[in-house]
Structure I
Amino acid sequence: MSTAKEQWDTYLKTELPKITALLSPYHITLDAEQPHTKGERFLMQALTTVGGKKLILLGTKTTTNERVVIKATNDVIGTEELTHERACRTLLHSMRFSYESFHSPKEVLFLKKSGYTIFVSEFIEQTSSFLERPLAVQFSYALRALKAQERTRATTSSHFKIIGRVFGNRTADNYLTMFDAFLHTVKTSTPSERTLSALTVARTRLQAGKAHIEQYGGFLTHTDFVPHNFRIKDDTLYLLDFSSLRFGNKHESWARFLNFMTLYNRDLEMLLLEYVTNNRAKEEQESLTLMRLFRLGEIIAYYTGTLAKSTDNLRKLNDARIVFWTEVLTAELAGSRVSDDIVETYKHTRDTLRSDDEKKRQVGLH
């Protein structure tokens, strides 16, 4: 067991009783089983968001028997993230230049006490996970959600002043700076020539495409727009993670979602790409490609960063992940899609090497 895993387990043993005691006066109890603390959760660190140490827990408000989600931290950066997420929720629901209604679970409790910040919201029950729904339904929900983000754009100096204080606004130069950081992370870990070459070519493409990145800037975007960050109930899509909202290139959400579907639903990926090809300008298609390159660089850097904290099968798995996402990046640079054989081979490797706890954590997540 890695040192990082041991530290995480010690953290849980220390923190869970304290959080339980803080929530008790508010008649909120924690579930005995906490799936979001298991498996590879100890490795997860966002590269482009605040990413402090926090716990995401499930529980019940006993006076109403209402299921709730608890986000709790006593970490300085984690506190900033939870406070930031709450500010994002509030501002998004009140912006006068937002032309779309964004839904979020209702707030049950926001508590700052004894050095802890705790945010409790309702648990959104859904009849099935996103990926269990029919393909046409998945396409409809995904397109509606992505279009909704596109309809919120900052266009005036007053708009940028409002969003700058809370969301921030990513420019083409910001994306290039972040990609340079991804490249640096990979270079310091003796990468394969194939990975380093693909990332270097991607960096050149991003530099050459700065005008397209900037052309589609100023839009609301979600840096982690994937199924485990939203739930669907009564034909309404609820965003769960508001800390990942930013203003920037409109295709950043698209890119994250499409890269995810490369692995989880190739048919949905192709439907969305066909939609873009048939309904969007060439410049917009290029902007989407550039954002896919950016997000692929991010995920390769993320898994590279986990290697020092991984041992045994998890180390083998993260090595395999870097190889796989390098293949996806190489295909994207060539204007094609990674082959189904490469995807299926990787999925078999992943499922063989994943721990039992990680398999349990993944159940119903998407």
Structure II
Amino acid sequence: MNDGFEQMRIAQGVEQLPELEWQNLVHGKPVLRLEVLRAIACHATRPLPLQIFLLENQGRLAAAAICEPVTAGSADNPLDALLFGRTAGVFRGLRVSTQPVLVFHTPLMRHSPVVVRSADAAVQRRLLDRLLDCIEEYAAALKVGIAFVGVTPEDEPLWDSLRIRRYLGSEFESTARLEVEWSDFDSYVTHLRQRSRNAAYNARNERNRNRMCAVDIRQIRCTDADARALYRIARDHYRHKNGRDPLYGPQFLPQLSKALGDDLLIFEAVRNGERVAMLAVVRSGAVGWVAWFGIELHDRPNDFTYANIMFYHPADWAPAMGLKTLLYGTGVQQAKARRGCRLITCHQFYRPYRELFRMVAGPYLTIHQAWYRRKRR
């Protein structure tokens, strides 16, 4: 698709991405690093047929969008799972589904699936509109719906464009973002005190309690043996919280460690010689993505290991490593807010192909959003 300025093509899988151009485009966005996408594509625990829509200008990447196409016969539909939750199977049995649909999302985190290169707001808007035009033309030719998942108000150009184009929208959960505005743990406590004296007191008290319980948190090199053990902790924790296995398999971390090198930061918490928790962070520029966490489910004394490995220990090492931002996921949001994180509401935007389904989907999304807001209180 070419209008004389930009041309769109679709990469069928991450191996077709131009490596250097892609890395330059997504710098500062660790969720979209090519090494991450390759590892999840290779070791996903379910079929994950990623397509990447690429907008090129004079042979250079100008914009991109990550898509998981869901056909009429697909066994997995991330949009249905989002909208219908655990009742998705029931709805499918009643022949109620959003598929076929192009679901634009990042597989491992709620994050905008669209990235545009340009610091100039007007140029960025033009590139984004061109990309969306191409996506909509492609979807119309296939007679399928379109969904963008993980868009926040901070993704202002995309947010505005989808609303102008009359996509149906609904919020569904939030992520957390910690801006690192201190140099060490003591100045982090001072930072917390500006918001809440109780938060500052609890941070120091919980850190001391963790040390008194002889918990040692340290950064480690990820050997193959360590990777397998770390995966088991992360997998079991994920199963406990979500009732299913994570999207990544046991070979995911070893491949990612080899590919990222020093940009994969791995920490463990050890008590009495036993590993009791793990944390893995992907780094890109000054941004760190707190990507994987696991904690031992049994024999858990009240030693605040979770708070220390997730927040208090990073308060020390993040500034020293030049990180200005830490990106967290969607769980235990109030605990994150108390420790200095800013909560960011995620939205999905959906355009059904059939007008009749749009008439039904609109009221449903309104109810879905009201239900979610009530649940969040």
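Using the calculated result -0.47, -1.32, -1.39 for log10 I(q)/I(0) by the Debye sum over Cα atoms at q = 0.09, 0.16, 0.18 Å⁻¹, for residues 41-224 alone, pick out the matching structure from I, II. Clearly, the read-out refers to I. Supply the structure label, taken from I, II, corresponding to mean count of other Cβ atoms within 10 Å over residues 209-216 with the calculated value 18.8. Going label by label, the one that fits is I. Identify the structure, out of I, II, from whose coordinates FRET efficiency 1/(1 + (r/R0)^6) of positions 121 and 177 (r between Cβ atoms, R0 = 25 Å, to 0.05) was calculated to give 0.15. Traced to structure I.
Calculated for structures I, II, relative contact order in percent (Cα under 8 Å, 6 or more apart) is largest in II.
Here helix-only ellipticity at 222 nm (-39500 (n - 2.57) for each DSSP H run of 4 or more, over all residues; to 500) has been calculated and equals -18000, so which of I, II was it run on? Show your work: numbers first, answer last.
Details: I: -18000; II: -12000.
For helix-only ellipticity at 222 nm (-39500 (n - 2.57) for each DSSP H run of 4 or more, over all residues; to 500), the value -18000 is produced by structure I.
Here, each number is a calculation from the coordinates, and none is a lab measurement. Because the structure is a prediction, the values reported are computed rather than measured. Cβ atoms are built from the backbone, for glycine too; each structure is taken alone.
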